Structure P
Amino acid sequence: MNNVREVEVVVIGAGQAGLAAAFHLRRTGFEPERDFVVLDRAPDPGGAWQFRWPSLTYGKVHGMHALPGMELTDADPARPSSEVIGEYFAAYEHTFDLRVRRPVEVRSVREGSGGRLLVETSDGTWSAQALINATGTWGRPFWPSSPGQKTFRGRQLHTAQYPGPEAFAGLRVVVVGGGASGTQHLLEIAPHAADTTWVTRRPPVFREGPFDEEAGRAAVALVEERVRRGLPPLSVVSVTGLPLNDAIRQGLADGVLDRLPMFDRITPEGVEWDDGRRVPADVILWATGFRAAVDHLAPLRLREPGGGIRVEGTRAVADPRIHLVGYGPSASTVGANRAGRAAVRDIRRLLAQETVAA
C-alpha cells in the first residue's frame with residue numbers, strides 16, 4: 001500500500017488519557033512523528049472539555065486531576081472549564097512537544113501485514129506495531145429509545161448539546177437521567193424554566209459523608225470487574241452515587257430534585273405514564289450518559305459476547321497490541337494518568353519481545 005506512514009505506536013485521542021500516554025512515551029525515549037503519533041478528532045486542544053457548556057465553570061468541576069509532569073495552577077474558578085482546561089492542555093502539548101495532529105478522524109483499525117496494524121484516517125493511513133486507544137465517550141452520546149419519541153413536537157437534545165440554562169427560559173423541561181449531569185442541569189435550569197420534571201429509570205442514590213480512598217477503590221473495582229468479564233463498562237460515578245452536597249440538599253428541599261419514574265411513552269405534547277399521569281413539555285433533555293467510542297476498532301473483532309471489550313489492566317485480552325485507556329475503570333482523570341503509564345510500560349515490553357523474536 002502506497003503512502004502508508006510507519007511508526008511504532010499510534011495514540012488515538014488527545015484528552016486526559018491520550019496526553020498522559022503520549023507523555024510517558026516521550027519520557028521513555030519515543031520520539032513524536034518518528035516513533036509515535038497522536039491523532040485527535042477535535043479541532044482544538046482540550047479533549048471533551050472544549051465542548052462543555054459555558055456555565056460549567058472550573059470551580060464546579062469535580063475531580064480534575066493534573067496531567068503527569070505539569071500542574072494546573074492559579075486557575076480562575078469563575079472561568080468556563082472549557083477555556084481553563086483547553087488552555088492547560090494546549091500548554092501541555094507545547095511544553096512536551098507532543099505534536100498532536102488534528103482534526104483527524106480515525107475511520108478504522110484493521111490487521112495489516114507482518115503483524116502490524118493499519119490505522120485508516122481522514123489524513124491517510126498509519127502502520128503501527130501497537131495502538132493506544134484513548135477516544136473516551138464524548139463522541140458517542142447515548143439516546144435511549146421510547147415509544148412515541150418521533151412524534152414529539154418540542155425539542156429533544158442530549159447533554160452533549162446542552163447550551164446552558166438561559167436557553168430554557170420560560171419553557172417546560174423534562175430532564176431524563178439520574179447522574180451528575182442530570183442533577184447539574186436541573187439545578188441550573190430550574191430558576192429559568194417555567195417548569196422542570198426529573199425522570200430517572202432507577203431511584204437516585206445519594207451518598208452522605210466523605211468519599212474516601214477506600215470507597216474510591218471499591219467503586220473502581222466494580223467497574224474493573226465488568227471489563228474483565230467483557231461487559232460494557234459502567235462509569236465510576238454510576239456505582240458511587242451522587243454526593244449529597246449543599247446544592248443537592250437545596251434542590252431536594254425546593255422540590256427541584258423530586259424524581260419521577262421513567263415515563264412509558266412520549267406524546268406530541270410531552271410525556272405520559274401508564275397510570276394516567278401526564279406532563280406537558282417543550283423540551284426533553286436526555287442526560288443519559290455516553291458509551292465508549294470504539295466503533296473504529298470493529299475490524300479487529302475485540303468485542304465479547306457480553307458486548308464489551310475484555311481488558312486486563314489496559315490491554316485488550318483478545319489482542320495484546322491494543323491498549324484502552326480512559327475506558328472503564330480508567331475513565332476518571334486520575335485513572336487516565338495511571339492507565340497511560342501502564343499502557344506504555346506494557347507496550348515497551350511487547351516491542352522488546354518482538355525485537356528479540358526478529
Structure Q
Amino acid sequence: MRTTDVVVIGAGQAGLSAAYHLRRRGLEFVILDAEGGPGGAWRHRWDSLTMATVNGIRELPGMPEVDADAAAPANRAVPAYFADFEERFEIPVERPVRVTLVEDDPAAVGAAELPADPAVDPSPTPLLVHSVGPDGARRAPIRTRAVLSATGTWTRPFVPALPGAASFRGRQLHTVEYVRAEDFAGQRVAVVGGGISALGFLQEIAAVGETFWYTRREPVFEEGEFTEEAGRQVIAGVIDQVRQGLPVGSVVSNTGLRWTPALREAERRGILRRRPMFERITEAGVVEADGTVTELDAILWATGFRHELRHLRTLGLRGELGGIALDGTAAEEDPRIHLLGYGPSASTIGANRAGRAAVTALLRTFERESVPA
C-alpha cells in the first residue's frame with residue numbers, strides 16, 4: 001500500500017492546476033485520472049464545437065494561452081494543450097484509473113479508539129482511496145492525509161424520468177453522446193433543455209432536419225455581452241448557495257442566455273420557437289402539454305449534469321438541504337476533502353483558483369497537525 005500526502009482525483013483543469021501548486025509547494029501527491037489520455041472531458045466534446053464557438057478557456061498555471069486555430073475542434077486542441085502541460089511540468093498522472101471509493105482507513109479508526117497521548121494533538125484519521133485499472137481489476141489502495149476531488153460532471157449526465165420513455169422506438173441520446181448534426185439528416189428531432197448547448201444543437205440540426213425545442217421554463221434572453229461584473233455577481237450567488245449547503249449547478253448554468261447575431265437569425269427562421277415540456281413519451285413521439293401528439297425520430301436531452309461525487313458517498317458530506325457546504329474548497333463536514341470544480345469553481349477560471357486555494361489551505365492544515373499541543 002502506498003502512502004502520500006494528497007491524492008488528486010481527476011486530471012482536468014482543476015486537477016492539473018492543483019498538481020502544479022502541490023509540486024511547487026513540495027507536497028507529495030498522486031494524481032489519478034479515469035481517461036485514457038490528457039484532456040479530461042474535453043476529449044469527448046462534439047466535433048462541431050470549435051475553439052471559435054466554445055465558451056472561454058483559461059490558460060493553465062505557468063502556461064501561455066491556448067494557441068489553436070479558431071476552426072480547430074476543441075476536442076483535439078484542448079487535450080493537446082493539457083498534454084503539453086503534463087509533459088512540461090512532469091505531472092505524473094496515472095491513467096486510466098477510476099476511483100471507486102474514498103473511506104476512513106479502518107486500521108487508523110481502530111487505533112483511534114486506544115488511549116491518546118495528551119501531550120500530542122491527534123491528527124485526523126487517514127483516508128484510503130480505492131480504485132480500479134483499465135481492466136476493472138482492483139488496485140492497491142492508497143493511504144493519504146487529504147483528497148482533492150476534481151471529478152467534474154461529464155460522467156454523470158442527467159435525463160429526467162418521464163412516462164413512456166422506454167417505449168420510444170426512435171433514438172434517445174444525451175449531450176455526452178452527440179457527435180455531429182449530420183447524424184440527424186432528414187429527421188424530426190426534439191431538443192430538450194434551456195442552456196447554451198441546447199441552443200447550439202438546435203442551430204446545427206435545423207440545417208439538416210426539423211427541430212422541436214422543449215424547456216420546462218420560458219427561456220429569458222438578455223441583451224449585451226456578459227460582463228465581468230455580471231460574472232462576479234453570478235459567482236457570488238453560487239458561493240452563497242454553497243455556504244448554505246444548497247445543491248448547486250455549474251457557474252455556466254447560472255449565467256443565463258445572451259442574444260448573439262446567430263441566435264437572432266435562428267429566431268427569425270423560427271428555430272427558437274420554444275414549446276412547453278411534453279407530458280409523456282410514446283412509441284412514435286411525444287404527447288404535448290396541450291394533448292396533441294408530435295411524431296419524432298430522435299430526442300436529444302441537453303438537460304445537464306450532476307456532480308460526480310459517488311466515490312465520497314460513505315463520508316457523510318451532504319447536509320439536510322441536499323448540497324455539500326464548503327469552507328473555501330474544503331467540505332465543512334470533513335476538511336480532509338476538498339472539492340474542485342464544484343459550485344463557484346465549476347469554470348476554467350474558477351478551477352485554476354480552486355487548485356491554488358486548496359493547496360494553500362492544505363499547507364496550513366498540515367502545519368497545524370504537526371505542531372505538538
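Rule-based calculations on the coordinates, nothing more; no lab input. It should be emphasised that the depicted structure is a prediction, and the values quoted were computed from it without experimental measurement. Cβ atoms are built from the backbone, for glycine too; each structure is taken alone.
Annotations
- For 28.0 (mean count of other Cβ atoms within 10 Å over residues 18-25, calculated) the corresponding structure among P, Q: P
- Origin of the value 16.8, where mean count of other Cβ atoms within 10 Å over residues 82-89 was derived from one of P, Q: Q
- Comparison of P, Q - label where distance in nm of label points 7 Å out along Cα→Cβ at positions 90 and 290 is highest: Q
- Volume of the Cα convex hull per residue in Å³ - highest-scoring structure of P, Q: Q
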